[in-house]
Structure P
Amino acid sequence: MSKIRVAFLSYPMLFQRQGGLQIQILETISELNKLGVKAELINPNSDRLTDFDLIHVFSAISGNYRLLEAAKGVAKPIVLSPLIQPDWTKYAGLRARFFESLVGKITGWHIRTTYHEIETSLQLADALVALGDIEKKSIMKAFLIPHEKITVIPNGIPRRFFSAEPMLFTEKFGINPDFILCVAAVNPYKNQLSLAKALEGTNYKLVLIGQCLVTDKGYLAEIQTYPHVVYLGSMDYSDPLLVSAYAAAKLFCLPSSSEVMPLCVLEALAAGTPVVMTKNHCMDMSLMKNVIKEIEPTKPEEIMASIIELIAQNPSIDQCREVVSHLSWKSVAQEIHKIYLRLTN
């Protein structure tokens with residue numbers, strides 16, 4: 001039996017920066033190939049969809065519905081990992097459908113909304129992969145997609161994070177291990193400024209690691225006016241210093257406006273570090289209540305109170321690692337492979 005050949009696609013400028021989605025795609029491809037699937041990130045300008053057995057699209061926004069239309073046009077089965085944000089509730093869907101109809105009628109259907117793009121993507125896909133039950137419910141309630149079409153497959157974690165040690169990072173940068181870490185692109189959406197304000201007047205340094213685009217340099221400059229902030233720039237995902245940074249931190253904090261299933265949170269836990277994070281996410285918290293505290297990202301005082309409370313509780317390294325020990329990219333690939341086989345047989 002010949003290998004299943006799968007084309008991976010997302011929006012054109014995705015790999016101009018490093019982030020969770022990029023890592024998710026590359027790690028999934030790597031593990032699928034180990035299973036005997038011929039998965040590859042393709043260039044739609046030179047590669048033809050007709051040469052593949054199945055198309056896997058990541059993200060339901062940024063015009064990606066056109067990719068699904070193209071795949072459907074050549075009769076290829078489609079898997080979509082839509083990455084739907086948790087604020088897509090039943091009410092948000094009702095409201096969006098009303099405005100979609102209103103805008104369409106006013107403009108003669110020359111202008112369509114983001115809701116239309118997402119809905120079209122979800123409807124065209126033959127199978128959907130949600131990262132958690134919250135995302136699945138958002139897909140069902142806001143976009144009226146039947147539950148049978150959706151499979152929940154959480155993200156994985158590379159094994160190297162489970163053996164992370166702090167020494168490499170602390171020796172390289174000379175930073176006392178009692179610091180708060182945030183690994184994320186530096187911008188208003190990730191909300192590092194609120195975290196800097198929350199930690200003002202405390203004994204905790206805030207260490208930031210992540211890319212900052214030119215358009216967000218002013219935001220970074222404002223954050224750096226706080227003397228307790230240390231910005232180390234971006235680090236390659238495979239850099240041992242990044243893994244060590246997670247292990248060296250007293251606590252990891254991600255105060256973003258919203259997330260789906262942030263890899264940095266999972267990686268921090270795998271490295272043995274407890275987490276304070278935005279309450280706006282799609283993660284399954286049933287196993288994580290003792291090692292994660294959720295916060296309202298717009299309230300620095302709530303961020304600080306949660307940091308102090310979680311540090312006082314002092315979850316152990318083993319406790320942090322245990323709650324994510326079942327998450328691996330190998331298991332992700334195995335579950336996705338089952339979907340591919342179902343759609344191609």
Structure Q
Amino acid sequence: MFNKLLMGTAVLSLVASMAFGAQGVRFNVAAGDKEHAYNTMVNEKIESVGFILSDPHERINDAYKSKYGTEKIDGKPNPGYDPDYKDAIDNLGFFSVANDEKLRLLLMKEPALGGFSLFNLHIYKEAGVDKTYVGHITPETMLDITGVKDKEVRKEFTAMFPALDEMVQKEIGGKVEYVEYTKLPDAPMMTFEIAFERPEDISEYVDEFQEGFEEAFEEKKYIIAGYKNFYETYVEDMEVEFDAYDAYFVYSLCHFTFSYKIFNKGRPDAGAFAPCSMYMYIKKGSNKLVVGMPKLENWIAVLGIKDPVKVKLIRELDKEVIEIMKELGAKEI
């Protein structure tokens with residue numbers, strides 16, 4: 001399915017990375033069905049290494065079967081039925097996580113980190129294959145896609161991941177595989193600005209924008225798969241400073257039919273990039289909302305997707321997201 005680099009957990013990846021290219025996605029590949037071990041890990045143990053689980057979506061494959069693999073519902077034809085549907089996946093799960101405590105200062109320096117904050121600790125098992133894959137995009141690739149150059153920020157961001165990877169190794173086991181790639185797209189991010197008249201209470205504008213944003217994407221059949229308000233998390237819940245911003249929040253977006261046509265039709269590994277994190281912030285005292293999201297074009301580059309049908313779907317979705325944002329008054333920057 002993809003170019004593999006098998007490594008024992010005690011072996012450092014640096015030399016291999018230099019020889020073969022950049023490591024884009026890390027997977028633990030373990031024999032058997034690890035669903036129970038995974039669920040126990042993310043629900044009961046992951047906070048011990050600093051990561052907070054948000055908006056989990058387990059067994060998405062069951063929803064695919066209900067929507068696309070069921071010919072009739074209550075005796076009536078199912079309009080979503082796909083006659084080519086196959087039970088291709090035994091388990092497909094999106095579990096968005098972030099290390100809230102360690103991210104706080106980093107987000108104030110590099111707001112684009114919201115493009116992968118939250119990120120998916122992905123799990124999948126293909127039907128008829130006695131292996132479970134658990135993993136995530138590598139932090140270096142996250143940083144390269146979001147364009148973070150600051151060496152100290154890069155160092156501190158990547159330092160969050162060894163404890164998570166060690167936990168996955170302990171709880172899931174197996175060998176480590178890396179998806180390798182040679183080059184990212186020339187423009188891996190989409191970024192926008194929306195100017196507005198600043199009210200006395202900034203929350204009035206944020207509430208109004210969010211309502212219009214959610215309606216616009218839902219009208220185009222997107223699902224708001226998650227939402228995290230980092231400003232409220234830090235200022236109200238944790239009672240710590242986040243004074244670079246008047247607002248900072250992240251939406252997790254998913255287009256269900258698109259995801260089915262990618263993940264259930266041969267590329268469940270691409271779920272490591274899903275759902276897409278779209279971050280939004282207003283700098284302290286500003287009258288501009290800044291919005292950013294990694295382009296889906298990164299899926300093609302990092303995962304080596306060559307199927308022309310899937311490539312077309314991915315590029316069409318990038319275009320549609322940009323169009324929706326422009327309809328909302330956003331200016332691409």
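Read-outs: derived from the displayed coordinates by stated rules, not from any lab. Given the structure is predicted, the values throughout are model-derived calculations rather than measurements. Cβ atoms are built from the backbone, for glycine too; each structure is taken alone.
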Original post:
When distance in nm of label points 7 Å out along Cα→Cβ at positions 74 and 234 is calculated for each of the structures P, Q, which structure yields the highest value?
Top reply: Q
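Which structure, out of P, Q, was mean count of other Cβ atoms within 10 Å over residues 114-121 calculated from, if the result is 19.6?
Matching structure: P.
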Original post:
Thinking only about distance in nm of label points 7 Å out along Cα→Cβ at positions 226 and 250, which of P, Q has the largest value?
Top reply: P
Original post:
Given a computed value of 3.8 for distance in nm of label points 7 Å out along Cα→Cβ at positions 58 and 306, which structure among P, Q does it belong to?
Top reply: Q
**OP:** Work out the source of -12000 here, i.e. which of P, Q gives that when helix-only ellipticity at 222 nm (-39500 (n - 2.57) for each DSSP H run of 4 or more, over all residues; to 500) is computed.
**Re:** P
**OP:** Figure out for me which of the structures P, Q the number 20.8, 60 belongs to, where Rg and Dmax of the Cα atoms in Å, for residues 66-217 alone was derived from the coordinates.
**Re:** Q
Original post:
Computing relative contact order in percent (Cα under 8 Å, 6 or more apart) gives 24 for which of P, Q?
Top reply: Q
Subject >> Rg/Rh (Cα atoms, Kirkwood Rh), for residues 106-177 alone derived as 1.32 - corresponding label from P, Q >> reply: P
